[in-house]
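Student: Read through the structures below before going on.
All of the numbers you see were taken from the coordinates with simple rules; none came from a lab. Worth saying up front: this structure is predicted, and the values here are computed from it rather than measured. Cβ atoms are built from the backbone, for glycine too; each structure is taken alone.
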Structure P
Amino acid sequence: MALTKKQPRSKFYELLQAQIHNEFNASQQYIALAVWFDAEDLPQLAKHFYKQSVEERNHAMALVQYMLDTDHHVEIPGTGDVRNDFSDVRELIELALQQEKDVATDIQQLAKAARAEEDYIGEQFTQWFLKEQVEEISQMSTLLNIVKRADGNLFEVENHLHRESVGDSGADSGMPPVAGGAL
């Protein structure tokens, strides 16, 4: 049985591997937020964050597929710590917004590394993720504004989420292929 030769790791691919961890961790954190909302009988907020969790999982698996497609070894990491305790809804949404801002910074570093290494295919691959982060940050900023305006009336937030479409639910046709298929 012949073994395929694997490409040496560049900084870009090291960052991709790290981003797989970040995306899986984001997915787990969103599950924790969804469960908190479920426990508080806030089904629309719970549903929103369960969907966000799946979307982050799909992002991780798109990174995995890209690494497989470019003949790089992939290691599926464990996830980091997940916060489960909150005292106020605003804390959860602020955490989600900060998480999306951090991911945007990470993706920018990926694009920068690809460009520095003259990996134009890698740089092109990161473009969808950069666009996605604009949408994610905007979505979480809007949700935080809705929570602030509701001033503690979480049924207004629930009604907003029931009434309005927030985000694309990960159904962007331009999304890179996902290892195993998108959920």
Structure Q
Amino acid sequence: MKLNLILFGYMDTFMQTCYNIMITGKVQDIGFRALIEDIARLYDLRGFTFNDIDGSIKMVCCGENGVVADFLEELRAKGTQRGAVIDEITSKEIPFEIYLPQRFLRLYTDELTDIGRKLDKGNELLGDIKKDTSALPEIRSVLESFTLEQREHNQWIKEHNQRLEKILERLAEK
């Protein structure tokens, strides 16, 4: 009987728990799902993640008791480092067996609205590049000035070295 209790306790520590998870905030269009996939695989979790039309990222995640919580903590920390602004992570335990792929993966939800949103984001980034390049004439002017000063300095060094050589030659003669 004692052996059965020990085995039951041992088995309980490796029970798989599945969760329905939603992450809200500025979490789309920054490569966050790829980060989720990478970290989930490191934790040996099963499940999938996808962008939802409401701007959130949703996932079904299944792993050993406690591991999913560690995964979510690391996801929050590394996601923030990568530029995500996470407002909230909510998770609800799934009370029934769910069939999941053997490896965690991200689902591609590139419907027309998703593609349009990504194109809008790309256009926004291109506009920022144009703004950033408006300073190029000023930069060119500074560089030309620096180049002129450097040429003058190099010429002075060359003349200074020639004078030093003459002094050394005279000292060598004596």
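Student: Using the calculated result 18.4 for mean count of other Cβ atoms within 10 Å over residues 22-29, pick out the matching structure from P, Q. Before the final figure, lay out the partial values.
Tutor: Working: P: 22.1; Q: 18.4.
The structure behind it is Q.
Student: Thinking of P, Q, which structure, once relative contact order in percent (Cα under 8 Å, 6 or more apart) is computed, gives back 29?
Tutor: Numbers: P: 29; Q: 26.
This value belongs to structure P.
Student: Using helix-only ellipticity at 222 nm (-39500 (n - 2.57) for each DSSP H run of 4 or more, over all residues; to 500) as the calculated read-out, with -24000 as its value, let me know the right label among P, Q.
Tutor: This figure was derived from P.
Student: If we compute Kirkwood radius over Cα pairs in Å for structures P, Q, which one ends up with the highest value? The partial results should precede the final answer.
Tutor: Values: P: 17.3; Q: 21.6.
Top value of Kirkwood radius over Cα pairs in Å, among P, Q, belongs to structure Q.
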